[in-house]
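Below, each structure is written out as structure tokens.
Read the figures in this text as sums done on the coordinates, not as results from a lab. Keep in mind that what you see is a predicted model, and the values were worked out from it rather than measured. Cβ atoms are built from the backbone, for glycine too; each structure is taken alone.
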Structure P
Amino acid sequence: MVEENTLYYGDNLDIIIRYIEDESIDLVYLDPPFKSNQDYNVLFSEQNGTQAAAQIKAFEDTWQWDQTAALAYQEIVENSLENVSQTLQAFKKMLGSNDMMAYLAMMAPRLIELRRVLKPTGSIYLHCDPTAGHYLKVLMDSVFKPGNFRNEIKWYYYNKMHDRRKKMFPRATDTLLFYVKDVNSDFTFNQLKEKRDKPVKQLLRKKVNGKMVNVKDKNGHVVYRLKDDRTIDNVWRIACLQPASPEKLGYPTQKPIQLLERIIEASTNKGDLILDPFCGCGTAVIAAQKLNRRWIGIDITHLATSLIKHRLTDSFGKQARYEVIGEPITLSGAKQLADEDPFQFQWWALGLVGARPVEQKKGADAGIDGRLFFHEKINGKTNQIIFSVKSGHVHVNHVRDLRGVIEREKAEIGLLITLEKPTRPMVTEAADAGFYYSPLYDKKYARIQILTIEELLDEKTIDCPPTKRGNVVKTAERIKIQKGKQKQIRDWNRFKPL
């Protein structure tokens with residue numbers, strides 16, 4: 001039984017198999033990367049062409065039929081349930097060895113494990129788009145059985161900006177496939193209602209001798225009522241996030257919290273356990289925390305886990321209590337991460353200081369791994385701190401390079417994060433860079449600073465004026481955890497007699 005909220009770093013299939021017990025989850029929400037060949041690397045990007053497959057899957061939304069995909073396909077076909085095996089074989093016969101087939105081969109074992117961890121009374125919502133949605137529906141039928149399908153929900157984001165140059169009707173919906181583990185169980189479903197824009201006039205009716213009849217007053221006139229709410233159906237009219245939205249963090253695939261709140265309120269009760277295996281910027285986690293549900297979040301990038309931690313702190317402060325599993329907590333763990341994946345190490349290290357990774361480009365941005373910003377209210381100027389992360393051997397030229405970068409970028413402070421301890425020439429070179437003077441705080445800050453991973457793990461941090469954390473475009477809004485009774489759901493007393 002999971003008593004503490006948990007955030008995992010790693011591959012969700014491995015984590016679900018290793019850590020999550022059979023029939024322990026009340027609700028699964030998953031928003032896997034769509035097979036849409038879109039590049040979602042808006043805020044962050046890989047630096048060369050040798051990325052790990054998991055990183056490609058997590059960010060570039062690109063799927064390739066390679067040995068890993070072929071092995072996953074073979075494992076399902078040979079060792080899985082017969083109906084799932086037959087479904088994948090049919091897909092392979094129809095699609096061939098292509099990227100879509102690789103996507104489906106990845107999704108199949110994860111859906112099988114998600115079914116294992118769901119309680120008999122549990123539900124699952126799979127978020128998809130038209131590119132792969134029809135294939136995923138068939139795959140869900142093979143894993144969960146067609147009889148356990150409840151709804152195909154259309155999320156209608158009416159406020160999306162459209163590219164009218166395309167010769168097609170603008171797309172304004174995503175699909176949520178809603179299944180239960182066992183339709184014959186007493187699965188949780190709370191009928192939700194929402195306010196109407198304007199009340200509507202309806203006949204007031206009642207049951208007499210088993211028949212529904214109109215209610216009449218003492219003069220024989222039918223009685224009407226004003227109904228100011230409606231039962232939520234399978235078309236959800238929820239605005240998508242716009243750049244100026246207070247909720248918008250800058251994560252490219254972020255979903256509105258209202259969408260996740262609706263799912264959670266419909267299919268769980270307070271204290272239930274929710275799992276999001278592709279949690280990204282953590283909207284499902286935030287919604288679960290707000291609504292007094294327990295949660296498990298999984299993501300394969302340190303960038304996402306770092307963002308979620310900061311978002312929880314921004315939103316709930318000390319009320320957000322959780323455990324993080326999979327992140328380095330010792331110097332040896334950091335060294336292991338650096339050896340296995342230098343890019344994840346870089347994102348993790350930047351997360352220790354709350355810095356935003358930058359998209360690596362040739363030319364002007366060379367030498368910059370991350371940024372932080374701060375403002376001097378006296379003049380209103382936006383000042384910046386430049387970060388450089390080194391996971392290998394370090395020498396004085398790294399300090400000189402950073403010094404040149406902050407001069408070129410007209411930055412106020414530069415921080416070099418190193419796995420190794422700095423050499424004496426490095427310390428001397430940093431000292432020779434001088435100081436930045438803050439008129440607001442009447443204080444001098446070293447212009448070039450060096451911090452080791454060991455120091456950061458000991459909670460030492462950069463010496464600078466208060467910063468605007470750069471890991472997200474905006475700081476998350478403060479959220480109050482819901483108190484009192486759960487929203488209800490069927491409230492027949494809200495009708496106002498006319």
Structure Q
Amino acid sequence: MAIFDSETFLMTNDNIYLKYIDSSEYFQSLANAIPEIIILVDPVYFKIKYINHIQPGYNKNDVLGADVFNFVYPEHINQYRKILNETIVTKQTNTIELETLNPENENGKAWYYCTISPINNKNDQIESLLIISKDVTSIKLQEIEVHDKKEKLYAIINNTKDVITSIDRNLNLTEYNSVFGSLVEQGFGKIKLIETNILNYIDPKKHDHLKAIYAKVFNGENVTDIESFEMFPGKKFYMETSYHPINNFNQKITGISIFSRDITERVINDQKLKNTIKEREILLAEIHHRIKNNLAIVSSMLQLKELNLDNEIAKIALSDSRKRIKSTALVHEMLYRNDTFDNIKLHDYITELFKNLNSNPSISLILEGENYVLDHNKALPFGLLVHELMMNSFKHSFKGREKAKLKINSKVTDKVLNIEYCDCSGTFANNVDFYNTATTGLMLIHTFIEQLEGSIKLTCKEPPAYSINIPLS
């Protein structure tokens with residue numbers, strides 16, 4: 001109203017002051033300089049009598065004399081009409097926010113904050129309604145965008161079984177999802193959570209641990225932790241929780257976002273699995289132990305039989321058989337002594353085997369290369385293969401020698417175990433064909449190589465040297 005002088009508003013004839021407005025260069029320049037839209041509306045028929053700015057997409061003929069409600073969305077007309085009538089009845093200024101049509105905008109909409117005031121004549125009768133509209137479209141669009149993002153975020157954080165919360169530097173809750181709210185409600189009932197300390201709902205025994213984590217996050221660290229919580233007696237949870245700092249516009253840490261996944265079922269199942277594995281380990285250890293004991297009994301029985309024989313050839317055959325049984329038993333013994341029960345170390349087994357088979361202190365063993373770990377599927381045929389090679393060295397290659405040296409080198413290349421075996425002080429009989437022989441020992445060597453899906457070559461006869469290749473899965 002301040003832009004109209006009192007003389008103008010005291011005129012009783014609308015046409016007169018409208019003509020004055022139209023003809024007043026001062027008023028026109030002033031009205032055009034004001035960014036707000038100034039509208040004069042007939043208080044009886046609600047027709048537009050004057051407007052200082054015509055919106056893009058309209059011309060003066062479209063607007064002047066038109067019903068003011070033509071430019072308002074249908075769903076807002078009743079509310080707009082109510083405000084206008086209330087202004088007329090009370091003769092007081094009112095405000096309203098309107099969603100209007102604007103064909104120039106991308107979505108065809110515009111929002112205005114409108115101040116509606118009565119203009120009275122000298123008889124205190126309302127001649128016009130003055131509507132000053134401030135375009136708040138950009139602000140409204142930002143509000144809508146923020147609201148939509150907030151709704152999306154709300155839907156996301158509540159469409160999960162995980163606990164999602166955030167806290168400020170005082171450890172007070174600033175946000176939380178429905179999962180956290182339900183957990184708290186189970187133990188504490190329905191209470192106001194926002195701006196309450198998160199530690200109020202956590203076992204006091206965990207407070208120091210959590211405070212230490214919060215301190216790290218407030219220093220800029222990301223922390224992941226597995227914790228057990230007893231939010232109320234009798235209800236224990238295991239949670240895998242990640243903590244991340246929240247930065248404000250100035251990149252200062254103002255809070256912490258907390259994402260917790262309930263892994264209680266996983267922890268329980270892991271414990272059951274560990275118990276099952278432990279029981280399996282005990283059972284496997286018992287099986288290997290019993291097999292070793294049973295083989296020892298068989299060996300003892302063969303030894304008794306050997307003592308009662310007069311046939312020297314038969315005695316030697318029984319003795320060789322006992323040694324093979326003992327080498328087999330050694331594999332089972334080393335398996336049950338191993339924590340995993342499914343592998344043995346190459347050098348450890350060869351060392352033990354050498355001690356069991358060698359009765360001559362003048363024969364020494366040199367081990368070189370990798371102490372490779374053999375799985376249980378290859379351990380037994382490998383053990384018997386080395387047993388036959390050593391027995392062949394002791395009985396034939398080193399026969400008649402006061403001192404002798406056995407050298408074994410092992411390495412793994414391209415998933416193949418390569419073993420170089422050498423009777424460094426021995427000889428290989430010229431009349432024996434290593435690859436085609438009827439001797440029991442050499443036949444067994446080739447049999448065990450086949451079981452290992454490997455190969456063996458006699459690379460030298462004096463001293464005897466063998467190259468063994470065993471593929472590894």
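Each of the structures P, Q was assessed by volume of the Cα convex hull per residue in Å³, for residues 212-435 alone; the largest value belongs to Q.
When relative contact order in percent (Cα under 8 Å, 6 or more apart) is worked out for each of P, Q, structure P gives the greatest result. Of the structures labelled P, Q, one was used to calculate Rg and Dmax of the Cα atoms in Å, for residues 28-227 alone, giving 23.4, 82. Name it. Checking each candidate, the match is P.
Identify the structure, out of P, Q, from whose coordinates Rg/Rh (Cα atoms, Kirkwood Rh) was calculated to give 1.04. Present the calculation step by step, with values, prior to reporting the outcome.
Working: P: 1.04; Q: 1.46.
Clearly, the read-out refers to P.
For the set P, Q, ranking by FRET efficiency 1/(1 + (r/R0)^6) of positions 108 and 124 (r between Cβ atoms, R0 = 25 Å, to 0.05) places P highest.
One of P, Q was used to compute helix-only ellipticity at 222 nm (-39500 (n - 2.57) for each DSSP H run of 4 or more, over all residues; to 500), and the answer was -9000. Which one was it? Write down the numbers at each step before the final one.
Details: P: -9000; Q: -14000.
The read-out was computed on structure P.
When mean count of other Cβ atoms within 10 Å over residues 140-147 is calculated for each of structures P, Q, structure P gives the greatest result.
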